[in-house]
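Laboratory data are not the source of any read-out in this text; all were calculated from the coordinates shown. Since we're looking at a predicted model, the values are computed, not measured. Cβ atoms are built from the backbone, for glycine too; each structure is taken alone.
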Structure P
Amino acid sequence: MAGTVIGEELTIEGEITSDEEVVIQGTVRGSLSSTDTIQILSGAVVEADVTAASLSVAGAVTGNVTATDRVDLQAGGRLIGDVRSARLTIADGASFKGNVDMDV
């Protein structure tokens, strides 16, 4: 795994900004931003507005999401909030509540 990893036992409250890939296994509250990919793994909890080039969600996200490329909501993933992205995929078994704006 390359980039920044927020471990399973870690809780971060505040603003996270990165120019590399970010992998979330723990809990993040506040805001999360990367010019690269953000992966939110199964079991991870993100209560934040998220901005990234692309976003993969297998855990739980509550907050608005903006991605310049794509948002992938994986099986078991949950997203509550508005999505602004050129592409959005929602896998069978995923949960989504919010609005989608694909005019990016």
Structure Q
Amino acid sequence: MGSNYYVYITTNPDKTVLYIGVTNDLKRRLFEHQENKGKPKTFAGRYYCYKLIYVEHFYDITHAIEREKQLKKWSRKKKENLLSGENPNWDFLNDQIFN
């Protein structure tokens, strides 16, 4: 039986920076991003990337990691097209995860 894995994209409140990650616990990971905002030791913290705008679900960690690597190689424009197709206004999805 598979587990749950997530590839996700967060951004800063101004929607100018994108962070792509993979996790097996999306709530915990988003909480960590929230707690680290403004801390310079991590990319997401340094650039305040704690607002969730995209998520994909996987049952196999190998597939999730492959997808994360694929997305990280994409151009900014291609990432924007993906996001705009799934979440046209780049609405912040954190509340949906925590409720």
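A few notes on this one:
- Each of P, Q could give FRET efficiency 1/(1 + (r/R0)^6) of positions 46 and 62 (r between Cβ atoms, R0 = 35 Å, to 0.05), but the derived value 0.75 comes from Q.
- Source structure (of P, Q) for helix-only ellipticity at 222 nm (-39500 (n - 2.57) for each DSSP H run of 4 or more, over all residues; to 500), computed value -12500: Q
- Structure responsible for 0.92, with Rg/Rh (Cα atoms, Kirkwood Rh), for residues 38-77 alone calculated and labels P, Q on offer: P
- Between structures P, Q, the greatest calculated value of relative contact order in percent (Cα under 8 Å, 6 or more apart) is seen in Q.
- Mean projected area of the Cα convex hull in nm² derived as 5.4 - corresponding label from P, Q: P
- Mean count of other Cβ atoms within 10 Å over residues 6-13 from the coordinates reads 12.8; which among P, Q: P
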